[in-house]
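Bear in mind these aren't lab numbers, they're just calculated from the coordinates by the rules spelled out. The model shown is predicted, which means the values in this text are computed figures rather than measured ones. Cβ atoms are built from the backbone, for glycine too; each structure is taken alone.
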Structure I
């Protein structure tokens with residue numbers, strides 16, 4: 001069994017990734033690290049992890065850990081991904097991996113230098129609903145793809161939350177703007193050529209809280225909005241000339257809506273609803289990562305994919321500053 005260590009006691013680790021590891025068929029939760037050893041021990045005791053460390057470096061030095069999951073604040077992802085790789089650990093790092101595409105080059109160098117797997121934790125690419133959307137669009141089930149529409153929003157004004165702290169990598173685009181971009185790229189297999197965007201920032205926090213984006217993929221367009229001070233909503237729609245597909249809860253399946261997609265034909269007189277009950281996308285992500293780390297043939301989100309996705313986010317900020325179209 002692959003022995004996992006977790007760097008920090010972050011909420012997403014406690015509520016999503018650790019349960020995914022525990023449910024996985026090829027890995028075990030081995031260790032928790034925190035700068036507060038008591039917090040590490042409390043979570044380790046609660047989750048059954050045999051080891052607890054009072055520093056991240058101590059966990060990385062342990063021979064009892066094969067790979068780590070890093071859910072630290074975004075501004076620390078690159079640093080600790082590199083440090084973990086240099087310690088000989090495989091690395092699954094929470095999204096976004098970096099705040100600029102150019103920063104990922106050093107992570108790629110660390111991967112090559114140490115011969116380890118490093119992957120950004122986009123769990124959605126492992127969810128069967130997204131694999132089915134990719135299959136349907138690729139097979140021509142909606143004809144020629146012409147437009148993709150997306151929305152992702154929630155309401156959060158807590159000043160102590162890292163999403164509202166610029167120094168920690170906060171902001172709506174790093175947190176959730178990555179999802180409409182990654183899912184569109186995943187389904188279509190294509191990259192945007194140019195985009196234009198407007199970005200609104202909170203006057204108190206300084207973080208981006210509302211963005212509207214239009215991206216030109218050449219033979220289809222993507223339009224989406226994201227917001228961190230809006231009523232909660234998620235939706236992705238893939239619209240072709242022969243039909244369309246709606247993903248009802250695209251990124252937090254089971255929370256915003258059911259695990260389901262809806263296909264409608266052009267005349268709207270035929271529809272199919274496909275459900276994926278009981279799916280735990282974090283378990284699937286953990287299992288896929290372990291298989292890839294062992295050298296098995298496995299779809300994985302590569303660092304090269306990470307560079308391409310981050311270039312889109314970088315271009316959104318650049319377009320907002322420039323006030324018009326920019327190349328991606």
Structure II
């Protein structure tokens with residue numbers, strides 16, 4: 001089978017097209033023939049060797065496969081050849097394994113795909129799973145009526161925009177360029193702001209009749225995380241799920257003390273919190289599947305490339321104005 005292999009971390013050249021034996025399922029395992037393969041930020045971190053949950057090298061990157069069950073090993077129940085399924089590496093002992101024509105997985109790791117969800121759309125479901133956890137699993141002190149989502153053109157944040165709207169929340173978002181702000185508006189945000197504005201917190205309070213937002217969710221860090229705290233309503237919660245711009249630009253506890261009368265909270269979140277909680281993790285994914293199948297949320301627009309062009313896919317991923325989902329299709333083409 002064709003697969004993309006990382007032997008040594010590095011730049012785009014670290015993604016090597018290789019011919020590997022087609023895997024054979026063992027007891028309790030199934031072989032999935034990939035139809036669509038998701039490309040995401042963790043893949044780029046894996047490529048560069050900076051992924052905190054790095055698999056042993058050589059490794060196949062990729063965390064999302066949608067396809068068809070092609071073969072069953074012994075003692076496999078509840079799955080049949082021909083079933084349409086989603087495989088997320090969150091259900092596997094280690095991350096990765098997706099950039100290949102075939103993948104092995106325990107039968108219990110698979111998610112059944114309803115006919116209403118296409119294979120290309122299905123590889124966005126892990127973002128909606130994470131969005132479910134961030135919006136509704138972080139323990140806000142009050143039922144949120146409004147949310148501030150920063151870097152809202154990203155895969156997870158754009159999923160949160162849709163989920164928040166589907167649940168009736170007022171959605172205020174930020175995006176770093178005019179093109180990205182247009183994308184976020186089209187995705188359903190009520191108001192989209194420039195994160196560089198020094199008056200960001202004031203603009204948020206103005207849009208919420210002076211109250212502020214109940215929930216602010218940020219992957220950026222730096223000065224933007226501080227602005228999120230300043231934009232919160234009384235008993236509001238800020239959630240940090242990455243710090244791509246670095247640590248907060250001010251003493252967070254000091255900022256919270258200056259806003260003492262609001263009794264604010266800050267949570268640092270990782271989906272890996274659910275690594276040992278199979279029931280809750282799978283429930284979050286099933287909620288995402290149900291929402292997409294019912295039409296309450298939709299997958300983002302996609303750029304589709306053959307598997308052999310994984311380097312080009314990562315080059316697109318690294319572009320500053322990249323929006324939407326990047327998908328690889330298995331192909332017999334040569335690079």
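Where is distance in nm of label points 7 Å out along Cα→Cβ at positions 62 and 190 largest, in which of I, II? Present the calculation step by step, with values, prior to reporting the outcome.
Values: I: 4.7; II: 4.1.
Largest value of distance in nm of label points 7 Å out along Cα→Cβ at positions 62 and 190: I.
Give the label, chosen from I, II, of the structure having the highest value of distance in nm of label points 7 Å out along Cα→Cβ at positions 14 and 38.
Working: I: 1.5; II: 2.1.
Of structures I, II, the maximum of distance in nm of label points 7 Å out along Cα→Cβ at positions 14 and 38 occurs in II.
When semi-axes √(5λ) of the Cα gyration tensor in Å is computed across structures I, II, the figure 37, 21, 18 traces back to II.
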